[in-house]
Structure I
Amino acid sequence: MPLVKIRKPTRQVSVGSVKIGGDAPVAVQSMTNTYTQDVDATVDQIKRLYDAGCEIVRVAVPDIEAAHAIRKIKKRLGENRQIDSESAKWFASGDINKIDIPIIADIHFDYRLAIASADAGADGLRINPGNIGEKWKIKAVADCAKSLNIPIRVGVNSGSLEKDILEKMGSTAQAMAESAMRNITILEDLGFNDIKISLKASDVERTVEAYRLISTMTDVPLHVGVTEAGGLYAGITKSAIGIGMILADGIGDTIRVSLTRDPVEEVRVGWEILRSLGLRKRGPEIISCPTCGRCKINLFDIASKVEEALLKCPLTIKVAIMGCVVNGPGEAKEADIGIAGGDGVGILFKKGEVVRKIPQDKLVETLVEEIEKFANSTNKLYEVKAS
């Protein structure tokens, strides 16, 4: 039985060069935590997100200065840049790369900021029509977005539902779905149909229930996430379970993992969720044993160093890091390449077959060098697989 059900068909919208919904693969998003007005810091963070595999990035627009900064950010990202030394290992050294990543302007309350952001080059808007205000303000935003051919994401959060819905239904999954449908109707009645929707709560149960409900009510593409998920452990756990359950139901067109951490880590977790469900792959899959009394090397340290060395590698291979030379190659025989430790010496193996012995202090260096050689000998650096 397939792990993921057949994806529910949704209408397709374009966010810059990225297709959302329809038969497009599930996209990975994140959001900067810099002050958008600080163009240098924001551009630097977007570059890091892009290198990690972020496909759509959202920026906060709390004031008009932030809205105007989007134009400068887009211009800077579109300029030629030299690939840094870490990335150059996996590509032809010195390649020039322009960053083509859609930018979403995150707007609350002031409709003028949405219009200013769109005019500054934002590829999409995230609003909550309920807190924008009067219908003429929502219409002004919709008309602007329509004229520039950019989509609007309606962001529904359990903590900011409309007062009448909250009084009638409480902060429930049903209330979130009703709010979403109300806001979709508002935009569609204004002749605007390039819509995405998100329904997020800070707990898994309400979030999953809300997405299951809304998926039966509309064909609008869905952006999936658990909001305010928390720090590293709580955030990853809630996001993996919540987003994973929703995607496994065949629901969802884009995802964002929300962590109180560096947003680059959100992107890494997002890709691991997609990989685990068999939806998409990017970068090496690293498997490693939990260690036991037979392990005579510092496997924790070795695994950490390998993971860090491969952060910017887009090669879709399985890499094994095992603590025992006796069982290592056998347990990890499905890995494309791997290392296993011993007592002062380890081994390099490929597809379960031992290639050669390696001094213990050269295990990480040798493994990374072998992966670099493989990367430079193949064009299959990046696999994208839609469900």
Structure II
Amino acid sequence: MTPVIQSLLETDLYKFTMWQTMLHRHPQTQAEYSFLCRNETAFPLAELLPEVEREIDHLCSLGFSLGELAYLKGLRFIKSDFVDFLRLFRFQREFISVSAEGQDLRIVASGPQVHVMGFEIFVLAIVNELYFRRFDQEAARTEGRRRLRNKIAQLRAFGDEPPRAHPFEVFDFGVRRRFSGDWHREVLATLKRELPQYFKGTSNVLLARDLDLVPIGTMAHEYLQSYQATGVRLRDHQKAALEDWVQEYRGDLGVALTDVVGMDAFLADFDLYFAKLFDGLRHDSGDPYVWGEKALAHYAKLRIDAHTKRLVFSDGLDVPAALALYRHFADRTQLGFGIGTNLSNDMGLTPLQIVMKLTRCNGQPVAKLSDSPGKTMCDDQTFLAYLRQVFNIPPA
């Protein structure tokens, strides 16, 4: 059977951008990432244990090719010393453990953050593909193609609507929960061919290179969470993370993630300085309309023209939800829509709701206080309560 992961480029762009920042700013940080499945499955994930072990063994045998390094070096925000680091990089098998706990699959990556942070997307893609290999492949792909044709038809019909102040742009964010690697490639190639006016890029760096698409992504929750344990005052961790990002990229990659401790707490830190330096904000939990209105009100309060900024929506979107949000906001600000599972794994089968989140950093617990309570993740309730107190966030 062909290995699930065949290239270390086949991960989200933001893994590289966060990786570079942490290598330059906090290379000594120790971290722990833990796997979790949030929904019921058709069979116990523990059954996948031997296959997951083999796939991770294979992952740890891979390195970056000269062509892959050249592609990364060609991205203007990737620095040459980071490419030199990647030239030597290999995942270390000793830093990741896989076991069964009853019917559950337990996967923990623990060690130097710059050596373990990259495991996340690969592990999620591996578990997903191994899981869905056990279903009828022909039937799933037939249904997937039918649903993809419907999405294309919806977007073509949308093209008949009157134009708005800003264009509709959709991106693929589906690496981690895709049906399979070859299906992901087929979907993106189809969207590029059929909807070039709307489909503008992908977070999958390998497919961005191979299909001549724009690689998309800036930061994820783990980046801001890490700063809860890097020595700055907890109340200041968001500002410290944003400041390091500004210094690292100096104008590139200017979309900030807002929901590590909730939108209200984020905006309290996102002052005129950051609001001018960052190009926009990304939504990933809570009511997207409420979030968007808060963002626009914040820009208005700071007397910043929202037409010069961008709001990116990426929380469980499908095409109808993205179009509805577009109609609501498109005359007031620039927009982007990152669709994940609904592009890369809409096959008529129930997708896995799996994550592999940063749970500890430098021996301390870290947490995400999501605007969607089900997305809050922390293994230390005492720290979670303290974080809520520091940011004046009431219990969920």
Problem - Origin of the value 17.8, 61, where Rg and Dmax of the Cα atoms in Å, for residues 43-170 alone was derived from one of I, II - result: I
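Quick one: mean projected area of the Cα convex hull in nm² came out at 18.5 when computed from one of I, II, so which one is it?
Structure of origin is II.
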Handout entry: mean count of other Cβ atoms within 10 Å over residues 35-42 from the coordinates reads 13.8; which among I, II
Key = II
Practice task
Work out the source of 0.45 here, i.e. which of I, II gives that when FRET efficiency 1/(1 + (r/R0)^6) of positions 99 and 299 (r between Cβ atoms, R0 = 35 Å, to 0.05) is computed.
Solution key: I
Problem - Which of I, II yields 15 [relative contact order in percent (Cα under 8 Å, 6 or more apart), calculated] - result: I
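The value 22.9 for mean count of other Cβ atoms within 10 Å over residues 51-58 was derived from one model only; which of I, II is it? Please list the in-between numbers first.
Details: I: 22.9; II: 17.6.
Derived from the structure labelled I.
Bear in mind that the values in this text are calculations on the coordinates, not laboratory data. Values in this document were obtained by computation on a predicted structure and should not be read as measured data. Cβ atoms are built from the backbone, for glycine too; each structure is taken alone.
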